[in-house]
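Just so it is clear, none of the values below were taken in a lab; they were calculated from the coordinates. Please read these numbers as outputs of a predicted model, since none were measured by experiment. Cβ atoms are built from the backbone, for glycine too; each structure is taken alone.
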Structure P
Amino acid sequence: MNDTANRLLEPYFGYGRMRELFCDRGRVAGMLEFEAALARAQARVGLVPAEAAEVIGRHCQAQEMDLDALAQAIVLAGNTAIPLVKMLGRQIAAESPEAERYLHLGATSQDAMDTGLVLQLRRAVDLLEQQLAELGEQLSAQARRHAATVMPGRTWLQHATPVTLGMKLASVLGSVSRHRLRLQEMRHRLLSLQFGGASGTLAALGEQAWPVAEALAAELQLSLPEQPWHTQRDRLAELAGWLGSLAGTLGKLGRDLSLLMQTEAGEVFEPAAPGKGGSSTMPHKRNPVGAAVLIHAGTRAPGLVATLLSAMPQEHERSLGLWHAEWDSLPELCCLVSGAIDQASQLAAGLEVDTARMLRNLEQTRGLILAEPVSVELARHLGRQDAHHLLEQCCRRAVEQDRHLGEVLHAEPRVTEHLSGDLIDRLLDPANYTGQAARWVEQACREHEQLQRDMHNG
């Protein structure tokens with residue numbers, strides 16, 4: 001890592017593995033892979049001598065390129081491919097002036113840059129899928145572990161009817177599974193060759209244009225699109241939208257976890273580690289520093305997605321400025337989301353759960369959050385409206401008299417006329433009012449497991 005790298009923050013945000021794919025040499029490697037494949041493809045159709053293609057391929061090595069010199073040249077050239085092809089050409093010409101004549105034949109700088117980006121994105125998508133599979137495993141295990149761990153539901157930040165921790169985690173797992181399916185579905189569209197020459201017509205290659213395009217797509221194992229996509233950026237925008245949506249899911253997980261870690265709740269905690277989440281002045285604190293990474297991603301991602309969307313109305317056959325706006329934004333978005341997934345996996349794997357605190361918090365309203373099941377049971381005897389009014393009166397009395405709702409119900413003749421004391425107690429037990437929570441957990445876990453099998457077999 002050089003002195004200009006973001007050494008202070010990148011480890012915290014977890015960009016490491018994805019940043020390696022989108023580093024300077026990664027960018028150069030993608031373009032060189034395109035150039036080498038182009039020469040091989042043209043050799044396959046007889047447009048380039050096989051010996052020339054071999055020489056070109058041998059020199060397409062990112063480690064041989066002077067990145068500092070490239071950086072300076074890019075300032076004048078306006079893109080990365082032009083000076084790179086010149087540098088590559090000089091290296092090839094030193095060995096074989098004849099081979100250098102065939103370098104970059106019929107292509108344009110955008111072909112090299114866009115296809116090079118797609119090759120980087122293929123590795124990025126593979127990494128994201130791997131990360132999401134791991135996150136899904138952690139969420140599935142924890143959802144099953146806590147399928148019956150009862151805790152307060154919360155609506156509008158107020159206590160509501162009980163839920164289970166497993167159900168909350170299963171909802172995240174379900175979203176992760178849907179994101180994986182969306183990624184699988186868009187993969188073919190995204191991993192598409194960009195090859196159009198100067199204006200998208202491939203005119204420089206004459207009648208050999210289509211055979212070369214087919215051979216090039218085969219060499220790179222990319223789909224061959226119906227048309228070049230110089231300024232039709234929906235493929236990249238689709239990926240950006242997917243990344244932004246995923247960041248929102250991760251941000252939701254981070255937000256909920258941070259709220260559950262609040263002193264007032266204290267129900268679920270990030271995994272502990274020496275020095276993690278500490279305060280400079282208050283040693284007792286456990287700050288949700290991992291959740292902050294997820295919230296950070298959910299906050300930053302929409303702006304980056306907006307940049308990619310804003311860059312779509314590009315001019316004619318090559319854009320001025322809008323194309324350039326993609327170059328940093330999409331890799332940054334990939335890094336941002338990748339780091340958040342890694343952090344989410346760590347959080348999910350090491351969750352600390354205080355079930356006793358959950359039970360105490362369930363009692364904070366002194367039975368009021370369970371008025372609903374009592375009302376439903378009474379409705380069988382009194383009708384819905386009368387039962388509702390009666391429970392409303394009992395709840396008001398419990399609040400005014402600072403009593404548990406159960407005490408009030410046991411003392412109310414209009415209730416005990418129809419409901420036994422044991423039944424009232426059962427109705428006010430949070431564990432007996434979690435509805436379909438266990439089913440939601442099982443369905444999310446089964447979907448995840450099926451997805452894992454499909455991915456493995458497919």
Structure Q
Amino acid sequence: MDKTINFLEKHHDRYEQELIEILRIPSISSDPGSLDAMRDMAKLLKKEMHSIGMDTARIMETGGHPVVYSEWLNAPGKPTILIYGHYDVQPVDPVALWDSPPFEPVIKNGRIFARGSADDKGQIFIHMKAIEALLATQGRLPVNLKLIFEGEEEVGSAHLEEFIKANESLLAADYVVISDTPMFREGYPGITYGLRGLAYLQVNLKGTSTDLHSGSFGGLVKNPINALVEILAQMKDSDGRILIPGFYDHVLPITEIEHDKLSKLPFHPEDFARNIGAPALFGEAGYDDLERLWARPTFDINGIWGGFQGEGAKTVIPAEAHAKVSMRLVTDQDPEDIAHKFTSYVQSLAPESMEVDIQAMHGGFGYLTELDNPGLQAGVRALKRAFGKDVDFLREGGSIPIVKVFADIIKAPVLLMGYGLPDQNAHAPNENFSLYNFHKGIESIVYFLEEIGGLE
């Protein structure tokens with residue numbers, strides 16, 4: 001393995017230059033004007049897969065942007081690893097807030113600045129360079145390997161579940177590995193073992209056929225905005241506990257081992273609040289901050305509107321009021337079940353004078369990998385070997401719905417080994433990726449494939 005690590009060190013500069021080349025491609029999946037760039041990116045990945053020594057590489061069409069697939073299956077009796085990532089990126093607006101053009105990568109202060117550097121081109125490139133180094137120095141891989149990179153993650157992976165179902169046998173694997181998550185702190189590797197799920201809905205209340213004069217009709221009709229805020233005010237109590245009947249029925253609490261690991265992470269509430277410009281933090285009573293952030297469900301109003309919103313005054317009773325709400329869910333909570341419970345609760349609270357329409361917009365399950373899972377433990381050992389530091393065990397407050405899709409269809413544990421940093425500005429101006437993490441990430445994947453290959 002020393003030969004492989006020496007190879008990595010020898011090719012540091014080349015890896016960075018190659019990363020710069022893929023970051024120059026404006027593969028914005030949501031932009032109809034970027035269709036050629038998306039196709040160019042897929043072609044470049046296919047070429048790279050061939051170049052690093054994979055046996056096959058092909059562009060596979062979907063109902064949207066294509067999937068790039070590759071495999072190396074020459075390790076009989078060894079586990080098969082499926083590595084997933086995405087080559088599409090977020091839009092760059094507002095461009096004026098970038099310190100340098102988003103598709104002209106710049107290296108400064110040990111980081112590379114460009115759209116897609118952290119999310120997710122830099123992280124998928126980590127895997128490709130690790131594969132290259134192993135094949136160049138060892139002539140083979142310690143495991144069977146499959147790569148699948150999609151072009152629609154930033155627009156909801158609209159066609160990926162269908163693709164996975166249609167290619168279940170092609171994608172069969174013992175483990176799925178995803179690098180699209182951040183570490184908790186700079187210099188310390190982290191492995192994410194839990195994700196929250198999501199239920200997202202829109203509430204529509206209608207009182208009358210048209211807006212009404214508040215002087216002529218006020219006192220005889222219920223104002224839909226008044227009704228809506230009264231309803232929403234009954235979703236949580238003053239301690240932050242959600243009041244939807246049955247909401248907590250299937251909430252899986254964290255274990256003592258998890259609680260111990262989370263408590264050891266250096267989280268400072270005052271610093272966290274200051275960094276987001278908040279006077280103080282608030283969360284569900286009876287739980288530690290990181291548990292609230294990662295392992296407890298939430299309810300939030302994401303937007304509310306109705307009536308007159310222009311300059312000056314207009315004394316109307318609006319005909320309609322609307323709100324968008326989201327609930328972050330934890331393991332064992334079913335987003336459809338939660339959406340149904342929310343809908344029933346709103347309907348029970350709504351006055352008879354209101355028409356109620358609730359639209360379930362999208363959702364997804366959370367995910368949890370057992371801490372003693374052999375693959376996860378292999379990842380922990382590999383990260384510690386590469387970074388020389390103990391590994392942080394993390395949950396993620398956000399959602400990656402495709403993780404549960406992989407787990408259910410492929411029927412394999414999903415390992416989340418991310419190399420971003422909390423201040424990487426993913427989805428924002430000046431997105432960046434630590435080059436230290438980039439190179440150590442490559443080294444850790446080399447070790448990880450070795451560790452996985454050694455599992456009985």
- Between structures P, Q, where is FRET efficiency 1/(1 + (r/R0)^6) of positions 70 and 390 (r between Cβ atoms, R0 = 35 Å, to 0.05) highest? Q
- Query: One of P, Q was used to calculate semi-axes √(5λ) of the Cα gyration tensor in Å, giving 44, 25, 22; which?
  - Reply: Q
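Given a value of -10500 for helix-only ellipticity at 222 nm (-39500 (n - 2.57) for each DSSP H run of 4 or more, over all residues; to 500), point me to the structure among P, Q it was derived from. Show your work: numbers first, answer last.
Values: P: -21500; Q: -10500.
So the calculation was done on Q.
Starting from the value 0.00: which structure in P, Q was FRET efficiency 1/(1 + (r/R0)^6) of positions 54 and 214 (r between Cβ atoms, R0 = 35 Å, to 0.05) calculated from?
On the way: P: 0.95; Q: 0.00.
Label of the originating structure: Q.
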- Task: Assign the value 241, calculated as volume of the Cα convex hull per residue in Å³, for residues 222-429 alone, to the correct structure from P, Q.
- Result: P
- Please state which of the structures P, Q yields 19 when relative contact order in percent (Cα under 8 Å, 6 or more apart) is computed from it. P
- Message: One of P, Q was used to compute FRET efficiency 1/(1 + (r/R0)^6) of positions 126 and 150 (r between Cβ atoms, R0 = 30 Å, to 0.05), and the result was 0.15. Which label is that?
- Response: P
